[in-house]
Each structure stands twice: as structure tokens, then as C-alpha cells.
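Presented below are the structures under discussion, each in the form of C-alpha cells.
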Structure 1
Amino acid sequence: MSPPADPGAGGLRERKKAKTREAIQSHALDLFRRQGYDATTVDQIIDAADVSESTFYRYFPTKAAVALDDGYDPLLVEAFRAQPLDLTSLEAIRAAFHDVFSELTSEERLGLSERIGLMLAVTELRAAMLDQFADAMHLLAEVMGDRTGRGADDPRVRSLAGAVVGGAIAVMFAVGEDPTADLATLMDEALANLESGFDF
């Protein structure tokens, strides 16, 4: 008989992965801050983070991904799926954003604001954001379609997913203009406006 699986083993592995990912991203952002995005190479990030080349590419397929990827999408999906079924889709999305972003530490909020500023300032990253927004919209439509039974290709589902992503884009630009702005509050306000139907 094989020994029982250690229920904490998976969690420990995930925590180690998250720490490695955070370390790579932290060192990369420090280099971007000090010498600029364009002047920073992947090799420099690898040296600063003290990881192997294969480890870097396991977490980030490109240099741009270091700035673009944040790992929040899976957390938002999990939080969205955990919301009570008596909430509307938009109420559930708003609650999920609140659950995830209200738990960020001050250091995580600072890092997120810094990455947003970087993405808006660097042409390569700004262009790549379009693909990221499209991916986010498709992902949101899928989980919303699952929740409602309508399917991801339902026009109402796609419209709502697009509206939510549009609100997130507006919030990103607001944070880009004012890095001290609270992303969680701004996102909640954006979704509250969608809930009210912009009745003004």
C-alpha cells in the first residue's frame, strides 16, 4: 500500500512557486526602475533573482510577461465561483474583486501600481495589454457563462464581460495618472457604476 498523500504538500509547493515568481518579478521591477525597461535584459533579471534560465522561463515566457503577468486572474475566478448564487453576475464579480484586492498588502498594492505605470509608459507593453484584456474578457465570459448556464458566447454574457474589462481599463489609467490611488476602491466604484446603469 502506498502512503497517504500529504494534504499540505501541494499547498507548500504552490507557496514555494509563488515566492519564486514574486522574487523574479520583484528583482525585474527593481531593474526596470533603476535602468529602464528597454535597457534591462532577461539575463540581468536572472542574475539579480539568482535563478536559472529554465526557472525564469518556467514562470515568464518573455521579459514583457514579467511586467504583464500578476497571477490575479485565477484568484478572481476562484472568488467569483465562490459567491452565493442569489447574487447577480455583476454583484458576484464586484464581490470577487473586493475579496481579492482588499486582501493585498501595501507592498503588493505598490507593486501593482508600479507595474500599471510601467505598462502604460512602455510602448511594447502597452500594445501587449490588448491581448491581455482580450484574454481576461474571454476568461470572464467563460466563468460567467458557467454560472448562468448561458454559455460564454451569449451576447449578454460577452457584453457584460466586456463592460467589466472596460471598467478595469479605466481604473488602470486612473492608477497610471495617480499611483497613490487605491485600486480596490476605484474598481469597486467602477463596478458600482455598472450596477447602477450609469443613471446620471
Structure 2
Amino acid sequence: MAVITSRSISPSCNVPNALTLLRMALAGVIAWLLFRHTANGTIAAGIVLIIASLTDTLDGLAARRLGQSTLFGSLFDMTADQLMFMPSLLLAIRAGVFERADNFIPLNPYLYAGPALLGGVFVLGGIGTYLWKRRTRSFDFPTPTKVAKYNFLFWLSPLVIAILGIGPGWFLAVLMYLSIISTIATFYSYLKKGSYVFTD
């Protein structure tokens, strides 16, 4: 059930939001490097992706430590995550970095990428729907469930490993299967907790 709240959504210039903004800028660098599709550029994209992912941890830590947690910051953070992840995944598929797992996972890489991209669409759709409805009434955006908090790591791990070419094909496939399981669990837990964003 939605809880009525008076929290406003207004951008603020603080450390967590600066880190999130940096992640969005790095997302553009990652996309450009993957689009160029050179050997060195792809490796560089993987390294920048790791750096950008660290800002996702740092912005949350900074928000808690500095007392700068805001509703805008939370929504901005989730949006930045998807704007980093989704184009990177699509361009990585175009670059063929998942091919070494072909013998270990059917419909590679779409069995992993499909649910992950669909999850990203749901996140962005949920944020958009929430912002649209808040024009006329105020209610809470659902905080991520425990499963959802770790799901982005499960989405990101196969992507980083594939881009950097680390490990054998079976290892990449295992990470992709774990991502699929995590995505299903997150869909269930998040829709159970936060479906009111779409239905109320």
C-alpha cells in the first residue's frame, strides 16, 4: 500500500549527485569506446565501466555518511544506472564479446540480455510513471527490496567479464545464468512491493 509523503523532488548540488552525474558522463565514454569496436577500445570500455560502477557504491555511501539522501538523488541514481548499463549491454552484444559462451548457454546472449534489458525498461518506466502521477498527488516511490539491491551487480558482472574477456566461456555462462535467476527474483519481489506505482 502506498504511503502518502510530502517529500519533494528537487535537484540539489551535493556530493552524491555529483558522483551520479559523473557516472552518466562515463556512460557516454563507455558507449563511444564500445561503438568504435577496437580491441584496445573494448578493454578500455571495460575498465571505465568498472570505474563508473564504483561511483554507484560511492554515491550511496556519501549520501548516508553526509546526510544527503534525497528522493531526487535516489531516482537520479537508478536512472543513471540504466543509462550506463543498457546502452553498454546493447553495444557489447554488437561487438560480439559474449560469443565465447555460445556452447554453454542457449540463445546466447539474449537469454541473459533480454530479461536484464526488460528489467531496465521497467525501472525507467516505473520512475516515469511515478513522476507523472506525482503531479497531482503525493506518494512514496518503493525502496528497492533486498534482492533488488544486489540485482544490478548480477546484471553488471557478466557484462564486465565479457567486455574484458576474463575467464573461460563456462564461467561467463555461469554469471549469465545467475543474472537470469536474480532478475526473476527481483521482478517478483519488486512487483509485489511496488506494483502500486503502475496500478494506483
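Each of the structures 1, 2 was assessed by distance in nm of label points 7 Å out along Cα→Cβ at positions 85 and 141; the largest value belongs to 1.
Please compute mean count of other Cβ atoms within 10 Å over residues 45-52 for structures 1, 2 and give me the label with the greatest value.
Evaluating mean count of other Cβ atoms within 10 Å over residues 45-52 on every structure, the highest lands on 2.
A value of 30, 24, 15 for semi-axes √(5λ) of the Cα gyration tensor in Å, calculated from one of 1, 2, originates in structure 1. Computing relative contact order in percent (Cα under 8 Å, 6 or more apart) across structures 1, 2 gives 17 for structure 1. Here distance in nm of label points 7 Å out along Cα→Cβ at positions 93 and 149 was calculated and came to 3.0; which of the structures 1, 2 was it taken from? Source structure for this number: 2.
Quick note: the coordinates plus some simple rules give every number you see, no bench work behind them. Bear in mind the structure is a predicted one, so any value in this text is a computation, not a measurement. Cβ atoms are built from the backbone, for glycine too; each structure is taken alone.
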